[in-house]
Structures are given as C-alpha cells and as structure tokens.
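Student: Quick heads-up: structures coming right below.
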Structure 1
Amino acid sequence: MRPLRLIPDDTRIRFMHWRRVAFALTSLMTLASLVSLWASGLNLGLDFVGGILVEARAETPVDLGTLRSQLSRLQLGDVSLQNFGDAHDVLIRVQEQAGGAPAQEQAITAIKSVLEPGFEIRRTEFIGPQVSHDLLRNGILAALLAVLLIGLYVWFRYEWQFGVSAVITTFHDVIATFGLFSLFHLDFNLTIVAALLTIAGYSINDTVVVFDRVRENLRRYKSLSMAELIDLSVNQTLSRTVLTGVTTLLAIIALLFFGGPVLRNFSIALVWGIVVGTYSSVFVASALLLHLPSLRPVEHSGQQDEPPAAQPSGSGA
C-alpha cells in the first residue's frame, strides 16, 4: 500500500512568482493590526487591569454557568470563572471596583454571600493597578524579547540575512495576532501572552526548516538563480510544513470547541497564529532573501543544474 501524501513529491509551485502579492497581503495585515491597536487598543483582561480574586472549593462539582449567572446579578462588572485542580475548585476574578478599598471589601462580601453556604472560601486577593501594570509591561516585553532572541539565534545559526528575515516574519505573526484581538475585542490576558510565545516558536520552527533546505541547496545547485533555488527549497519542505500545520490545527480546533470558555481565546490565538505562521514561512520568509544582499554571487554557466525530478518533500528538512 502506498503511503498517503498530501503533497506530491514532484511539486513545482512557483512561490516566488507570487511574492509581491504575499508582500502586499502581509503589509496590509500588519498595517491593519497597527491601526486597530492605535485606534481601539486591546480589551485587557483582569490580569492587566487589576481586580478581585476569590478561590473557593465546593462540596459538589461546580456548575460554572449557574454560578456565573448568580454573580452577574451583583453587577460588579467583568466576572471571570475557571476550574483548577478539579471540578470542585473554582477561581473567581472580578474587575476592580470604583471607590477604593471599601468598595473592594463590599464586593468581596457580596461574592461570599452568593457562595455561602456550600463553598469553602480558601483565598481572597485584590490585584492592584500597579501589579497589573507590571504584568502587562512584562508580558509585552517577554513577547518582544522572544522575537529578538529568535532573530539572534537564526543570525548565528545561518547568515545575517536569514536572521533579518526571521525577525520580520515572526514580528508579523505576533502583530497580526495582536491585531486580531484588538479588531474583535477579544479578552487579552496572560494566557494570550503564552499563546503569542507559542506562535513565535511555532513560526520560527517552520521557517528554520525552509532555511535549512535553502542553505543545503545553495551548496548543491551552484548555477540556479536565487528565485529558482528558493522555489525548489520551499517545494521540497512543503509536505512537512503542511502535515505539521494540519496535525497541530486538528488538536487546537478540538481544544477550541471542547475546551470551554476559559480556553476559547487561547485556542483562537493559536489557530490564527498557526495559519498565519505557516503562510509567512512559505510565502514571506524565504522571499525576503531575494531583497536582501545576496547570499552568494549568482553564477550562470552554459548548463544549469537540474533539481531532482522527484525528491521526497519531507526528507532531510
């Protein structure tokens, strides 16, 4: 029985022929994201705006929908609930109340009145504005440092042109995810920062696979033009890229539909990031090499090297 191949071994798609369209789409996505961030900002969650945290344990499994409905009647503003440990434990987050410390105490008392009896209150905390501001700053700093360190790694691992291309494409993937959350006013919290770091790592993983094949083919095919060589390299790794993206998406989509409201925005970020990261790895990252100083002089001899007619597209990546 022949193995299932989503991408034929002899695929010869001319990716570089469409690079200007890809650059235009990438520029549009980045510009739209920046404009949305400037005009609307982010819908910051409780981690970044401060608020009240109550940890409680129930005698029976907690029905989050019913409890959320009861707490909403208190009119305390944004209320977030999630299980942790097991179904008996619940973590309640409520936005900071106007009126200083007395207002926070009144809100905590009102929450306890809904929980009692039947719940054991294990912990109550108030996340002040200074702490939430520090979390926001550190979260953004972590994402930016991740992109820069990825670029430095690729720079030292390959040539500097690869590093510049990696930074640009990873920055685009992260900014596009910021833009998605800004445009649709999705809740942005520390969980989404973790998703951004995951997206950056996933994107660079795909990109490095293509770069590895480009460097290998630079030594193998001396007289192919750079555009032809990059097309060959992307096609040779296309099966691996598609298979990785599809299998990862299947897992994340299952999490999106069955993970509940707590993980919904995290799953949305990962689904979007994987799609955008795969697109940028295939259409943008290597194409940028054509617009940077040449990695080698282009040599044209009387007879041009011919790429293999049918090389397994997932091998040696």
Structure 2
Amino acid sequence: MAADRERVALAAFIANAVLAGGNAVGIRFTNRELDPLWGAGLRFLLAAVLLLVVMAVLRSAPPRGRALTGALLYGVVNFAGAFALAYYGYVRVHAGLGQTLLALVPLATLLLAVAWRQERLRVAAVVGTLLALAGIAVMSRARREAVPLLSLLALVGSALCFAQAAVLVRRFPRLHPVVTNAVGMAAGAALLVAGSVVAGESIVLPRRAATWAALGYLVLFGSVAVFVLYVVVLRYWAASRAAYVFVLIPFVTVVLSVWLDDEPVGAGLVLGGLLVLAGVYVGALRSTRVPPALPQGRP
C-alpha cells in the first residue's frame, strides 16, 4: 500500500511540474489584454465552475465545519493572495525570471512548516535562504531592461502565499482534491473579482485568439489539473517535499518563455537562477530524510 501511494504521489508530482510550466507564460499573454486582478478572477471563476460540475457528477457532498473553513482559507491564501501578487508581478517580469523566483516556495514552505511546528529547523535551511536571496539580488541587478522592485517583491510575496497555503491545508480535515479546489477557487475568484471592481479595472472578455488560447490553457490545465494534482501530492507527502515541484517548473517555463515570449536569457538570469536553485537544494532538498506527512486534520 505504501509503495502504491508513493507511485501515485510521484506521478501526480511529475505531471504537475510539466503542466504548471506553461502557467507563467499564459499569465503573461492574458495580462496583455486583461487587467491583472480581473484576468486572475476570470480564470479561477471558470475553473471553479468546471470543478463544481465535476463535484456534481461525483456526487461529492459540500464540506462543512472545519473542513469548509480549511478549504476557504486555502482559497484565500493560495488563489486570491498568491495570484493577485503573481498577476501583478508578471505585468513587468518575464515568465522565466518570475517562475525562478517562485522556486523559493520549497524553502519558504520549510521555514513556515517550522513556524507551525510541523517540521524542524535545520542550519541548511538558513544557508539555503541566504543563497537564494543572493540569487534574487543577482537576477534583479543584471537585467538589461528595468524590472520594478515592486514587481519582484510581488512575486516573492506570491511564493510566500503558496508556501503558507501548502502548510495550512494540512492542518484541516482531509477533503477530496476536487472539493478542496472547487471551494478554494470559488472563494479566491470571488475575492479577485471584488478586488478588480474596487481597483476600477476593466471587466471585459478577451477579443484576441491568443488570449483565449492562453486562458483556456490556464483554466483546464493550469488550474483544474495542476491544483488537483498538487492536493493529491499533499495527501501523501509532507508540505516541504510537495513544494519541490516549484524547483522543476522553471526549467519548463524558461524554454516556453524563450520560444513564445522572446524572453532574453543572459548571464544574470542563469547565474542568479542557479543561486536560487542551489539555495533551495541546500535548504530543502539536499539528501535529508523528509519526515512522513502528518495526517490531514492534525496540527
């Protein structure tokens, strides 16, 4: 049974990394026509509708009590918080650079898991954090085009939200991955759309075929498939281990961004990216025994 669960988790992990690699590029394309909060809200609104239909087909009961609270909080942090910041950041930051910054998620997850007393702090985590911060500094200073500091900080903040959501979801009763994401995306979409209205953004539908194609990918693969797979992994692996996926995603994203979005790949991105990945490796991945996942619902 343990071997079967490990195979399921590993398959979901790999599929998640491949599919999520196109997300940052898709966001860049939708940001060219749609305002950031509205683009994110529309994406998760459509994805939530699809997942609610799947819930109805599966005859899954809606969550109640602490399970409902957990799914709603997951939506607030993982969708409203993380993607409000990510969409804002990707207006001015290329997908490869941005996704490399999001590779900080495993390290941030480990540090937050320590804060929540789910895991123990290691000296390697501190060293890894310093390496990763050095990498961010190199990337931000070496770009030929101006990259606003607020955009970089927004993407770092997005990484922290992803990390907190991974730790948070494990403190509440376990739900089916479809149910968790249906409720979470609905809550996140509601907040994003409300934020878009308050910010005075244009509430319009895309007109360009490229925007519709990017939105379709983000809804079907980048939202429904990716986050259901991520919750599947979180059912079997510790939060810091599941977050390793953010280290693999940049390799897919950089290739797609160079091909589709003409992203320049200079020495700064390569050196800084390697420092970030080295920091994540030292701080969260380097041949340490990862503690088994605690059952969901237990702190």
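Student: Quick check: -0.59 is what I get for log10 I(q)/I(0) by the Debye sum over Cα atoms at q = 0.09 Å⁻¹, calculated from one of 1, 2. Which structure matches?
Tutor: Values: 1: -0.59; 2: -0.40.
Answer by label: 1.
Student: Oh, and also: Assign the value -20500, calculated as helix-only ellipticity at 222 nm (-39500 (n - 2.57) for each DSSP H run of 4 or more, over all residues; to 500), to the correct structure from 1, 2.
Tutor: Numbers: 1: -20500; 2: -22500.
The read-out was computed on structure 1.
Student: Hey, distance in nm of label points 7 Å out along Cα→Cβ at positions 200 and 232 derived from one of 1, 2 reads 3.5; which structure?
Tutor: Working: 1: 3.5; 2: 4.5.
Comparing all candidates, it corresponds to 1.
Student: Looking just at relative contact order in percent (Cα under 8 Å, 6 or more apart), which of the labels 1, 2 belongs to the structure with the highest value?
Tutor: Working: 1: 26; 2: 40.
When relative contact order in percent (Cα under 8 Å, 6 or more apart) is computed for each of 1, 2, structure 2 gives the biggest number.
Bear in mind that the values in this text are calculations on the coordinates, not laboratory data. These figures come from a predicted structure and were not determined experimentally. Cβ atoms are built from the backbone, for glycine too; each structure is taken alone.
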